[in-house]
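Derivation of every value follows stated rules applied to the coordinates shown; laboratory data play no part. What you see is a predicted model; the values in this text were computed from it and never measured. Cβ atoms are built from the backbone, for glycine too; each structure is taken alone.
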Structure 1
Amino acid sequence: MKRSRSVRVLACATALLALAACSGGEPDGPDDPDGGEPAAAVVTRDASRQGPAPDVDGATAGGTITVHLPEDEGPATLDPSASWQGSGRAIQQALTHRSLTQYARGEDGRPVLVPDLAVDLGRPNDDFTEWRFTIREDATWEDGKLITPREVAFGIKRSLDAKAFPLGPGTEYSARYLEGADKYRGPYRDADKKLRGVTVEGRDVVLRMTEPFPDMDHFGAFMAMGPAPEGKASVPPAYGRDPLSNGPYKVESFKAGRELVLVRNDQWNPGSDPARHQYVDKWVFRFDQDQAETDELLLSGSPESQTAISTALGQEHYERGLTELGNRLVHQPSPCVTTLVPDHRRITEVEVRRALAYAYPYEDAWLAAGEVPGATRVHAASILPYWTAGRRDLVLEGGPVRTDPELSKELLAAAGYRPGEYEITMIYYGADPIAREVQGEVTRGLKAGGFKVRAIPVAQSPYNVWTDPKDDINKQLNLRGVTLCADWPTGSALLPALVGSDSLYNVGRFADEEVDAEIERISTLPHEQQGAAWSELDHRLVSELSAVIPVDHRNELLAFGEKIGNPSGDAAIGAPHYKDLFVVR
């Protein structure tokens, strides 16, 4: 999933723009303000769970909740086939749009994969190359009409339209896995063409794969795996401005980049939904808010603040927030990891790549970016984020990687380089003063570690440069960076995208036939064996190959007003758990 805050915030995360794909999480992780890595945990499944969702203790109906999203521009479109942006996806999946499966919040705060429009979590064949999802008979659109299996199949096929949804999850995953998808352009351009990968048999939507896909039940939680009205009613881009809801809320108004207002959908059937509630009368989402102003509002105790939520808290207000908000300041780990990515065509010596890991000024860069070390940023002991099934912390000889310029110099000397001899060429977003400040810290840190640094300012998203092999500036670089957010809580949602030879997000052009073969092998293993295998590969990529350099795991600081009931985070996506919130009456 793509995590979309403003270019400035993403550019500051590592002095390199961090954009990419997302989902996963870890709930009760760093409630300790000093951070620390929570123990690994496995997201559980409950295929038998049915609606209505269990009541939340003390919940009352009514009221309006206003959600402030500082420096987060929100979704550009509400089209469920296009939704991959972090905050937009969190809002829509929880409140307005349903899919084959979904995540509920367990009693321990951990995500539980449960049915949504399907009656269970799908039924795969023995080798996971075919999945059957029986569509329930009691789910409705906002106009009261029942959702049909044909509409679910249409929505899935629609998401394959790479022209209409070039950056949607359907063009990343469905196009890869569904049989015949490589020659299918979607139902608008290939209206008369059948797609063997998506068919309807009675109440069943049958998905046939080109390769084993054991995590299809997790991917089923994407809105791209949900319904859309057939025909002209859902033609893009118009449908993205006012889509038909099938969740507990519907769209009253939407101004991209500014505001989204949701009101009750009186045609939603709670008996059909195992995880969502409809306690609140109205939701108001205000995008791209000023961080300082939002902090002051949430800490003011004013009537307006009491029913408000902020999806972030600024560095300068963190200590005050701990004191004044108490358990209403939620440290919510996200499924995202930030990495430095050496260009493997240019930085060929593993000692040099390891030297970069010790030269990087982690905490200085975080502080310059306005982050809170140990709270919003935690040192990454491995690539895989907290909630990945089977994840184990990587234990390195001599302890975890931290800034150590002297060790960096020793590693460079072992590779045959004197201090100041090895040049690193990188870019940063030059239009923003904070990005410039962060780059200054990074440059100083790398120089202290024995490197020579050439930092090139660019006037666009650095990610646009990194992913364009024809870009003249990109051709000069030997260090890039990317933040990837796992789309579901297994290694298959992250490692292939980061180091697979043909992946768009493999910006360092790492290529290893053994690693590619191992990715393919692990992907065919039974669920219970995959976690340990992905973790073993994760450790090899970091400790043996230095394929990428894990920098940090991202945590969100969620601030809740005193009349927000059940203040909690969604560990599956790193956002407020909108499904279970209410206004205390």
Structure 2
Amino acid sequence: MTANVLSEPTLERQETIVNDFSIEVATVNGSGSQSANTILMRAIFQMGIPVSGKNLFPSNIAGLPTWFTIRANHRGYIARKADSEIFVAMNPDTLADDLLKLRPGSVLIYNSDLKATVDRDDLIVLAVPFGKLATAACPEVKLRKLVTNMVYVGVVAEILGLDMSEIESALRKQFKGKERAVELNLGAVQAGTDWVKENVTTPIPFRLERMDATSGQIIIDGNRAAAIGCLFGGCTVVAWYPITPSSSLCENLIGYLSKHRVKDGKASFAVVQAEDELASAGMVVGAGWAGSRAMTATSGPGISLMAEFVGYAYFTEIPGVFFDVQRAGPSTGLPTRTMQGDILSLHTLSHGDTRHPVLIPGTPQEAYEDGLNSFDLAERLQTPVFVAMDLDLGMNNWMSAPFSYPELGFDRGKVLSAEDLETVAEFARYQEVDGDGIPYRTLPGTPHPKAAYFTRGSGHDAHARYSERPADYKFIVDRLTRKLDTARKLAPQPLVDWRDAEVSILAYGTSEAAAQEARDMLRQSGIDSNYLRVRALPFSPDVHDFVAKSARVYVVDQNRDGQMHQLLTLDLEVPEIGKLRSIRHYDGLPLDALTVATSVREMERK
């Protein structure tokens, strides 16, 4: 080892671990590290190795700590790991705490310019003179800070055996059309690799080797995937107010609409950035009433503001799509941390007896599919439909199969045309007809004398006439309950893996990745498990059957109060309720498999 490598682990020499570790980079927000981290992740992906990226960033513009984790795993596990084997420390303010997280045998790469003391003899420590290397690679002082990040890309690539041709390919993709930027950053990467070749002689027990496990896959975030789904779902009205972490969903959708929905200079869509979330919800409801396919995207604070308009749309039976990219609350909470804390409020949003369909995607593929199908579902059910994503899915990078091109044509549900009205004796807007709770409707401007009706958010009868008669009110709300029962069949059905085991695990949303990995951990310790992932509310009959067949059901929630556990308790019969056990993760970080597996093991011992 040269003088630049401060220490060598005192542990016994460990075998080389191939394609099964995490890389974590600690920097400060606004330092330009995002490009460097994305290039590292994409280069690993291009080597055919399953990979995922998690960005843990602060809720300010610049200056506060940020961490980015890249996980490579030959088995395809993509959930966040509780710890990382390779750690790049670029932030002196967090170095002491970062050191405490590292397991013995880990590799620490840090900036020797920091003059910090690393009092750990059980780590492989590489003290890299990042400032000196960046200065040599980039004569332009203004750009040097950004180029410094590319030096650690070179260091990491060299010690792990990451193919430099893939680094260059990923870098050119990141800076497409900016040849000067490509040239400068390649120089910085090369400076990092050269430093390792000249100074590091300690064997690094982690290695990347080519695989063929990512062929045909893409890397995409959930917000972009959902935006593509909305485009293909026929969205024509977007009314929104920016809020983290949902803003990029609408921003991406606006870009797609501008590219694909403009002909001869005329747009066939409308986008309104409203003054607040309440106004945007009102615009969605108004557009849905007029016959447009309308949506908005927000997060928890915006959902709270939308409650009155959503309740109005529920009672007047107007379709609309509401994306909630969840973050940690209450109040402003942790705006840039992930959570599943809105599930309960989404299902019951507004006052009185109100229940809404909620779609819960767990992957970018499902974010695309739910974005696509939510408009059909809203129109078929004539009601607001929520799509409950979270920051982890919405803003982080995921591997996915390419999305399939949808079949042409939309299902607009029970809409009567002027020709249809000629064949019916009477049209009553809120009348029960088919036994599914869904009435027939007409769109404004339908040229027929029977088409008109009055839209009322107050008490009304089947003919939309104002009424406070108890029988009329009970008729309407009972029919809305039957509509919810219809939604149980129309909404995405749960995914079930039944193995006739003693233990069952029930999860939803992005808990999927951690839960599936946890099942493998449990299996290795002798605990097999059945599995169900809820993909929508209200619960499908399959959820009831799953719980009925199970001995014990561990319900995995990413919130403090076990909200899915609560909803199951409200929906199940008394004997089944006693089978439920609650696993709750709510520190704002994406769920990891070890948390789930450890919780199940501990409760099984009791």
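The table that follows gives values for the structure above.
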| read-out | value |
| --- | --- |
| With mean count of other Cβ atoms within 10 Å over residues 420-427 derived as 17.9, matching label from 1, 2 | 1 |
| Of the structures 1, 2, the one that -12000 was derived from, the read-out being helix-only ellipticity at 222 nm (-39500 (n - 2.57) for each DSSP H run of 4 or more, over all residues; to 500) | 2 |
| With distance in nm of label points 7 Å out along Cα→Cβ at positions 364 and 484 derived as 2.9, matching label from 1, 2 | 1 |
| Which of 1, 2 yields 1.4 [distance in nm of label points 7 Å out along Cα→Cβ at positions 252 and 492, calculated] | 2 |
| Which of 1, 2 yields 0.94 [Cα Rg over 2.2 N^0.38 Å, calculated] | 1 |
| Structure responsible for 1.8, with distance in nm of label points 7 Å out along Cα→Cβ at positions 84 and 244 calculated and labels 1, 2 on offer | 2 |
| Ranking 1, 2 by Rg/Rh (Cα atoms, Kirkwood Rh), for residues 196-499 alone, the structure that comes out highest | 2 |
| Structure with the greatest value (metric relative contact order in percent (Cα under 8 Å, 6 or more apart), set 1, 2) | 1 |
| Among 1, 2, structure where P(r) over Cα pairs in 5 Å bins from 0, in percent, for residues 76-179 alone as derived comes to 2, 10, 18, 19, 22, 14, 10, 4, 1, 0 | 2 |
| Ranking 1, 2 by mean count of other Cβ atoms within 10 Å over residues 124-131, the structure that comes out highest | 2 |
